[in-house]
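The structures considered in this document are given below.
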Structure P
Amino acid sequence: MLVAGRKMESVPFDAVILASMPLRTTSLSKLDSGSFDVLIVGGGINGAVSAAVLAGRGASVALIDRGDFGAFTSQESSNLVWGGFKYMESYEMLLVRKLCVSRNRLIKSYPDNIKPIPFLAAMDSSSPHPPWLGALGSAAYWAIGSFKTHYPRYLSADKIESVEPVINTKDVRGGIEYYDAYLPDNDCRFVFSFVRSAMDVGATAANYVELVGAERTDAGWKATLRDVDGDGREFTCNARMIINAAGPFIDGLNKDLGLRTKHRVVYSKGIHLIVPRLTDHERVLAFFDDTGRLFYVIPMGRRSVIGTTDTRVDTAYTSVDDDDREFLLGQINARLDLAKPLTNDDIISDRSGVRPLVVKTDGGDKRDVDWTKLSRKHEIEVDFGRKVISIFGGKLTDCLNVGEEVADAVEELGVPLEEDTHNWYGEPAKATRDEFHRQARLMKLDDLRHKPDVEPLSDRLWRRYGRRAFEMLDEIRTDPTMGQDIMENADYLRVELHVAAGTEMITKLEDFLRRRSKITQVVPEHDVETAAGLREVAEILFGDQADARLVEYFGEVPAATQ
């Protein structure tokens, strides 16, 4: 008898059982009573990149999140990879330099997932700086970033109107164009790429697993975990150390672990509105709102993302309210020359999240400080006595720096790691990419569909799946229906669903609709609920649990799926 092309007797019995289980079930089995070098709590960008670097350098790693991977702060970003131009205003030049270097590394390492893009900043009477100073700052920013991006330029009001007619230049004094980068897909999918990378080299990761409690032992920590998606059963695992990557919940977890830290976080709420595409040009538009704060219009395929705001809040749980919508719509309508002003009816979806900003624990509650000037820097603290590493703050652009600093801290706590060959991040080699595109051309993959303003299938599949995209080509060759869009109004192939179901630990329907894809960000909710193909999506992902997952998400089984 053969199993996966090998003789049955050569495969351990427990390995055969695990190979036949769904991915998450397999991970839960490994967690239960397992022993690890490191238990990482929190599957946002900080936890995901920590898992990738540590597993890639030979440590045994367990990663858990009480929600989905990238499902909280990491799914509410602006999808930008940038060096922090605005931090120059507060003279944080070392931070800007560090972020620019990280941005450059990410652009080089992820040429298909992270794209350079121009930022056009129009300066009107609400701008705190004159255009000439902005031009000087953009030149300095370019230099701080080692001249790795396209050079910046000053733009007169007339020039702005000619290159970007959608901008209302009546009150514009001038502007600048400089370069940073952005994610053509979405932030939480990029986060999951690190989780997938960690799992590929042996890490055990499971979403919807909560840390109930942790007890110090002579060997490290005995953690009690709970499966919050299943029947709520509890189980334990052991780890030599814990990494607290809980993002906005870091302080509560540290308190539960008995730690006293030098840093803590405060919350800044930011919101984004997704509307139909406002400009045909592939660039980010930047404006100063009436309070002097920057906000942007960011491309997202056939949509535009407007944001973000900056509001002090006392809770990590936020939502977009009527005042938020009214404010952002008013700001953008005043600065764009639209045929018809944007209204609430134009909002396809919205997103709201908090930035966990780092402050000193002994610095009071920061209400007497201009907290809007706090940067997105990170701090890493190591408790040598209790063997806990805490990651405060941070942002997507800074992720490689966070991963490397965490690896250094793990070694300081006594876990030896293999040499860092930098193979724990980045896309496959160019030769591998070229071979995929060669095969895609031979089978005429891009001829399978013709939609306006949609990128070629070969580009999209490679960017999203890398080496797994070869498997998709094989499936489409065997069964041409695998190359069809599976769901009305969504650019998603049937083969993508089959591969995602087996490799991306999609546990709830929202995991797929919001995070592994960005469907609910760019398709109106009603269109999703009534879409042809939704039933097949649920059945591929969840099998006989399809109805339960549909009810969980929509509150009922949608009529279109019955």
Structure Q
Amino acid sequence: MSELKGTGLLARLAIRRGRIGLAAYAFFLVMTVVGGTSSLAKMYPTQAMRDELATTINGSYAFKAFIGPLFAPSIEGIMAWRTGEFIYLLIAVMAVLTVARNTRGDEEAGRQELVRAGIVGRFAPLTASLAAAFAAALAIGLLSTAGLAGIGLDTNGSIAFGLAIAGVGCLFGGVAAVAAQLTSSARTAIAMALGVLAVAATLRFIGDGSENPSIAWLSWLSFISWGQQVQPFANEQWWIFGLMGATTGTLVAIAYLLQARRDLGGGLLAARAGPASGRIAGPVALAWRQHRLLLLIWAAASAITAIFFTSIARTLPAVATNSPAVAEFLRRYGGSGANMEAAFFEAILLAVGLSSAIYPIIVILRMRVEETGGAGELMLSTSVSRLRWMFSHFLFAALGPLLLCAAVGVAGALALNPGDGVQPADLLLGALARAVPIWVIAAAILLVFGLAPRLLLAASAVVWLMVAMFGEVIGPMAGLDYWTANRISPFHYVPHIVGGDAFSLVPIAGLFGVAAALAAAGAFFFQRRDFG
């Protein structure tokens, strides 16, 4: 029997299973790409304003680290610069989840063993999963190309941008395929692949934000940077697609070699042997063992990121505030102080807050895995109540973001120099204040867990994307004023303490009340629904 027999059927099944989510994801990404051009033309109506933007961005290593270099001072070039970073990250997440769900996820749940009992080749499930992820990435890239060309943009630039989107998606599909062979659980495979994504984003930050040529080359180790270096609508670098294709092919080949050398249901990296050391005194101690490694790694990465951005903030040029680009940046992030360095830190705190909001989502998704996998039912068969079990996990969904924000605040404050335009106490307080809107997001996800657990993964993605992108990207590109669009985000209501705003307990208390109400509603519905 052919090792690939049944691949077509399994690929169609994978696409059918994820058709609603993939279609919604594709619509969201394509509309973000295509819909941004007209609004950017309104924001920068003259060539002088576009040239000023390019000079401001490319003249500051801090700005380039934040969102990447701007290669062409045109509406098309600004669109590719403004949306590219977000689109590359989101297409990578889509590819990782698609491959992990249809490989390690099905294997862990026992579905792949059932499928392999039929007339299905050994490599058919992996091939079908990669085919589904690659097809989705290519479809999004082609639709983006067609949309951009359809509104009159340069054909070569539209093709380059669409292919860059598809290429980054395929690269991370290959990363996820390798991770699925190394581990024995879908959760670990996803964490490993997303860890590679985080490292890629960090390398791009460091490379683009460094004025030292001996460090700047690090950005070329980042798959995210490869998408930007294609330079769509500027001086298109077509040879990078060859690099993307060769790397993707290498990753896929490694995945096949690894699968040929492992047993079904097992991973090449052996799970840690038990019993665990120490005493597990209750559900909170057990939850701590489940969540501590990711939390500690995330906290360390957050601290390192804060130190890096503190160092590059000093490269901000002393530009005039009558620059349209600078005026818009200060309007969004500057607070009442209108200090460029303070505004940059406010923008960084927002970005760190959005990334930290992913941690409680992962914790609550872990609760769902425990519930459907039988571990939660086993726990509830003892004297542990439903609420106590839920609280043991949600405790880390609440305390985890506080630790991450504290790591950012402490590390950033310690890295400040006396001459910097930011006070250490303000930076620490501003970082800690970002934990409260994260609690609102976590509580909203908990409400979905209690009310409609089958929709948890999709709802988590929708909530995070709306908070992260509607106010900052989608709303302004759709013609909404930033302050109107951003009201959907709980981060909007946190005072810009670093930027000079006075600290006020009123918005903090309001956000805390919303989070408490959502969490209480989630607990209420969880108690009254069927478990599992």
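Any read-out appearing in this document is the output of simple, stated calculations on the displayed coordinates, not a laboratory observation. All figures in this text were calculated on a predicted structure; none of them were measured in a lab. Cβ atoms are built from the backbone, for glycine too; each structure is taken alone.
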For distance in nm of label points 7 Å out along Cα→Cβ at positions 202 and 506, the calculated result is 3.1, so let me know which of P, Q that is.
P
Of structures P, Q, which gives 1.4 when distance in nm of label points 7 Å out along Cα→Cβ at positions 362 and 442 is computed from the coordinates?
Q
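Taking distance in nm of label points 7 Å out along Cα→Cβ at positions 210 and 514 for each of P, Q, which is largest? Don't jump to the answer; show the numbers that get you there.
Values: P: 1.7; Q: 4.0.
Going through P, Q one by one, distance in nm of label points 7 Å out along Cα→Cβ at positions 210 and 514 is largest in Q.
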Parent structure of the calculated result 3.6, given that distance in nm of label points 7 Å out along Cα→Cβ at positions 434 and 490 is the read-out and P, Q the choices:
P
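Suppose distance in nm of label points 7 Å out along Cα→Cβ at positions 266 and 354 works out to 1.3; of P, Q, which structure was it derived from? All intermediate terms of the calculation are to be shown ahead of the outcome.
Values: P: 1.3; Q: 4.3.
Structure P accounts for this read-out.
Hey, volume of the Cα convex hull per residue in Å³, for residues 306-417 alone derived from one of P, Q reads 129; which structure? Each step should come with its number before you reach the end.
Values: P: 161; Q: 129.
Going through each structure in turn, the value belongs to Q.
Assuming -10000 is helix-only ellipticity at 222 nm (-39500 (n - 2.57) for each DSSP H run of 4 or more, over all residues; to 500) as calculated from a single structure, say which of P, Q it is. Each step should come with its number before you reach the end.
On the way: P: -10000; Q: -23500.
It was calculated from structure P.
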